[in-house]
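Computed from the coordinates by the stated procedures, all read-outs in this text should not be read as laboratory data. From a predicted model like this one, the values you see are computed outputs, not experimental measurements.
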Structure 1
Amino acid sequence: MRDDNDDLPQAYRPPPVNLEMMSIEELEGRIRGHEAEIARIRHEIDRKRNARGAADSFFKTS
């Protein structure tokens, strides 16, 4: 059976990096980079939740 999402592009996931070859400073830098990206993603999730809440309030029938 075909899934309706089959035609959607899949998120790119780079291959894992060999961490054993990296210095402590490089590893710490990667952590900082990932933490910054996580913060950016969380901000976008909050923005979308707020927009959804505003839309839900607007279209709510009482």
Structure 2
Amino acid sequence: MNEIDKVRDFVQHALRVLNISYHPTQEEFNTTAKITGLGMVLIGVIGYLITLVFGVIDKLG
């Protein structure tokens, strides 16, 4: 099996997976996007608070 056959085989397998994969409804997608965005904001706020606390500690010390 040469390289072109390997690539062709991979593409065929990838297309098969894409064709049978589950596609979420608009409501499921929106819910997932909201939860992901909320998680990103939460991680950012935690990072900002840690930076703020260490900045205050540095100025006091």
Structure 3
Amino acid sequence: MNLETNWMSKSELKDYLGFSMGKIEMMMKSNQLPYYKVGKNVKFKKDLVEQRMENYLVK
């Protein structure tokens, strides 16, 4: 069984993408990043974020 998780916190996502916390929060508010919220906890699924980031590929 694979115990590796693909859930990330806001801080982990910031480091993963190399964005500022302000940029992450702006993208959340404008629905540019998919996220889950349970109470005050916000989590991101790595694969969903990667899929969404593909929309920003400049060809």
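Computing helix-only ellipticity at 222 nm (-39500 (n - 2.57) for each DSSP H run of 4 or more, over all residues; to 500) across structures 1, 2, 3 gives -31000 for structure 2. Could you tell me which structure in 1, 2, 3 was used to calculate P(r) over Cα pairs in 5 Å bins from 0, in percent as 3, 14, 9, 9, 9, 8, 10, 9, 9, 7, 6, 4, 2, 0? Clearly, the read-out refers to 2.
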